[in-house]
Structure I
């Protein structure tokens, strides 16, 4: 199923899968873990990242739990990367 992903604060350092866009619809098997989603996006270094599902932060301690469902709207904030 597809998960809508939006990047904030990456500047020119966005993952190549996004191209020049800050938004992507990722086809991934759901429910999915945030770790699996980040790997599918080509993001290996999670330093300074904050993940949100709609308007709620996904705590890092839950990144190994299957908390992402089909049609979720995920925002990835880069606090110290890129822009």
Structure II
């Protein structure tokens, strides 16, 4: 009877040890999963920020193009006004 008790206690101790190892492995996997999730979240934020920056740069480029066109148009308007003024003065 005592031998069966000892064998049962050893089996119980072995089962507890296995359970502790399994719990520690699960805990490690959960920690790794948390790290991976934070990496993915940071990657998504980085992509979002980059897309926003691209949009802002495109808008800035469009504004610069408009300003350049306006400046070129203004040069032609000033040239035409100057020629018209010169013709009016010459008459």
Structure III
């Protein structure tokens, strides 16, 4: 699984270490884990986690973390995130 964090200020993807063998379900669990961990440490976590698999898979996931879940970015931003990820 390819992983990245989308930087809202610069509109770029910041690649994270890939997680070979991670499934979409495991990615969903990971997104919940990092949110709970941040809350337990009293940290604010407002970011967009992105995960995608290489072809032939068409899996692509965007996870709005922290307060972003309550105020999601417009669809044009989400489309841009997918374009950036698929282009890497």
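No lab work stands behind these numbers, since they all come straight from the coordinates. Since the model is a prediction, treat every value here as computed from it, not as a measurement. Cβ atoms are built from the backbone, for glycine too; each structure is taken alone.
I have 1.7 for distance in nm of label points 7 Å out along Cα→Cβ at positions 25 and 49, calculated from one of the structures I, II, III. Which structure is it?
Details: I: 2.2; II: 3.8; III: 1.7.
Traced to structure III.
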| task | Can you spot which of I, II, III the value -2000 was calculated from, given it is helix-only ellipticity at 222 nm (-39500 (n - 2.57) for each DSSP H run of 4 or more, over all residues; to 500)? | result | I
| message | Matching task: 39.1, 134 is the computed value of Rg and Dmax of the Cα atoms in Å. Pick the structure from I, II, III. | response | II
